[in-house]
Structure 1
Amino acid sequence: MNQSGNVLITGVSTGIGYACCEVFLAAGYRVFGSVRTPKDADSMSATLGDHFTPLIFDVTDHEAIDRAAITVAEALGDQGLACLINNAGVALGGPMMHISIERLREQFEVNVIGLVKVTQAFLPLLGARADHKGKPGRIINISSVVGHIAMPFLGPYVGSKHALEGISNVMRRELMHYGIEVVVVGPGAIKTPIWNKGMDNLYEDTAFANSLQIFARGFIRGSIKHGFEANKLADDILKIFRKARPKTRYAIVAKPFLNWWLPKILPARMMDRYLAKKLEITR
């Protein structure tokens, strides 16, 4: 694979993205990272040093993404990107019965449409062109444990991650034409502020109010409190990037039997009853 040392990471101002910047920079790579504000760009440049280059764009701003791709192409010259890490995302929750279409659309615009647009814009630098010099790069798409396991009250987020995984599988097969690997990383609970941005009190007047409170206490506060540090996941992502023959998908979860394998093994109706009882969903 391409070891030119140029890596692009989206959504780097906090959480997993920021940790990936630190880990890849420490390993000697040049990192381009997307942030949404000039303030974040200046702050991160001052903190992370000369080998970090901020790119100011929101993944829902397609014109800004195209401009960023031109900027990176000019900066790289004859070099390409060794890796694109699609990390930018939001987590919006609530009962599907009451989710507004605007909220659902926002979730998919960021986590799905934005990811596809970024990938399309930077694919030529990863090797998807006839005149590409050197070995092709690699795409790592950050999914979630809920990309396979549906959790109540995370419908928009679950749907977006299921879509991300399906699209990633298609991309992986199509981009074999150029030798570009597509790998999905599906972490479990991570100590990251992403959940602070999407869980709120919009639904306290609905029949699900009590279940949502139980969910918030058990999942949002409990799971995240005991989740992985973002740097641990970033270390794993670096190792995956460096593998000559990576798996197509990696589940990185604490207590994997309990939190990954068991929910996948149990019959769906049994999981339904377990979650309904735990969250007091049924009457």
Structure 2
Amino acid sequence: MLLHLSDLHFGTQRQECLDAIQRFCQQYQPEVIVISGDLTQRARFHEFYQCKQFLQLLGIPYFVVPGNHDIPLYHLLNRAFRPFHYYELFFGDLEQQLETEHYYLVGVNTVRPYFHTKAVISKQQIGQVEVQLQQAPANKLLTLVSHQPFYTAEHEHHHRSDCPALAEQAIKQWGHHGLKVLLHGHFHLSAVYDFNQHYQLGLTHGVYEVHAGTGCSNRLYKQLTNSFNVIYPDATVEHYDFSDQEQEFILRTSIG
């Protein structure tokens, strides 16, 4: 299984959620943990340090991409001239790839310092991912990870402006090279969409957009609870919600 966390926002973390995530990992031993951005609240050194310490404590391979909260907000010089300095110091390259037993992961950085929350992907990034997918092993779940989603539902129209302008073009190109799953965060809510239904891809396989809620932050969207996803090699997605009463993440829904 793949454990999909997002929007940890260290600096606003709930210790009870961190403890529950650790117990979940000890019990189920995920093959890999993916964190789709917003590791920190204000991109401060100690927040990155706390996040790194927590992920290393889990003892499981992890894969991260930056979110819009992972670059300085108030320090304008750092935002302009070295926006990803602390992120790269603790987590390395902004766009990485990772191959595990059942998953092939491709990271895409959608964050730009000159935007606050809006995502951007370039034609160069689309081409780079296309090449990576062409070279990927066909027997693994081809999975893209970015912070901002590439699609959101009509009833969430106030979020739509944060999706990248070239999202539909990117999905059409990547889908024809075997992309199956896209993992995102940013909106602090859980959802799954099939791009075949929204972008008319004409593919024989599904291409699924998977949104994760916030794994451990007290910054909850519309009073939703903390949550995370589990993705299996057959692209089945499970949503887990945190129960304050039981102090554990409880399976809510399974899709696939």
Structure 3
Amino acid sequence: MADTVLYEVNDGLATIVLNRPEAMNALNVVTKEALRDAARSAAGDVAVRAILLTAAGERAFCVGQDLKEHVGLLAADREDGSGRTMSTVREHYNPIVRALAEAPKPVVAAVNGVAAGAGFGFALAADYRIVADTASFNTSFAGVALSADSGLSWTLPRVVGPGRAMDLLMFPRKVLAQEARELGIADRVVPGAELRAEAEAVARGLAEGPTLAYAALKESVAYGLSRSLGEALEKEDELQTRAGASEDHAAAVQAFVEKRAVRFTGR
């Protein structure tokens, strides 16, 4: 894996760190490929019970596409007529977002600075966002004559509502941490110096929790957003039956009866 993305697994917690602070963690091809591979690895590894996505440096979580590289790629496209540059959505952004959003385990994003364009999309693909008080969000796409990608057309309306989403997409602007908290983009805002410790504590707590139940919760909420009440109730029945057969559920009930703490195993 490229050194522009750091990846480690420790006691059930996979930590993915965007590591181009000198470029505000902008996404060049090497970084996108490494992030895609890391996200897929974390999502598919049964030993991983939670994922923490964050970035190096203090200025930026991720400012999206590396436009300096992008300019050169567009020029090459014009010369050979291939149009390959925009295939990055299909080859990189879509797999990254799906790996994070559909991972059968909780994903926490620790947003340390500017999250713009695809960086904003990656943050919203997480299940829980802890945000530094100095961080900000910006859709950015319309400012460079592009449509939304990295899942923002799906996630943003579900977080802030369709009207507010169109406002943020058509009129890109900086959304500061406190407003992000009010809009539901940020779940928790903390001082920048405390961000990494706070996020690691939350993610590690989730890694020690009932993993199968978390997976079922993610699946049920995603399913229910686009289905009727009746269909959602049927899905709840299916998922609750599955969760009820888990070792963690039996252990939790026994611990409750015996008035002691439970230790979840993720099975």
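Quick note: the coordinates plus some simple rules give every number you see, no bench work behind them. Computed from a prediction, not measured in an experiment: that's the story for all the values here. Cβ atoms are built from the backbone, for glycine too; each structure is taken alone.
Name the one structure among 1, 2, 3 that helix-only ellipticity at 222 nm (-39500 (n - 2.57) for each DSSP H run of 4 or more, over all residues; to 500) of -14500 was derived from. Working shown, then result.
Details: 1: -12500; 2: -7500; 3: -14500.
Answer by label: 3.
For mean count of other Cβ atoms within 10 Å over residues 33-40, which structure out of 1, 2, 3 has the highest calculated value? Working shown, then result.
Details: 1: 18.1; 2: 27.5; 3: 22.0.
Evaluating mean count of other Cβ atoms within 10 Å over residues 33-40 on every structure, the highest lands on 2.
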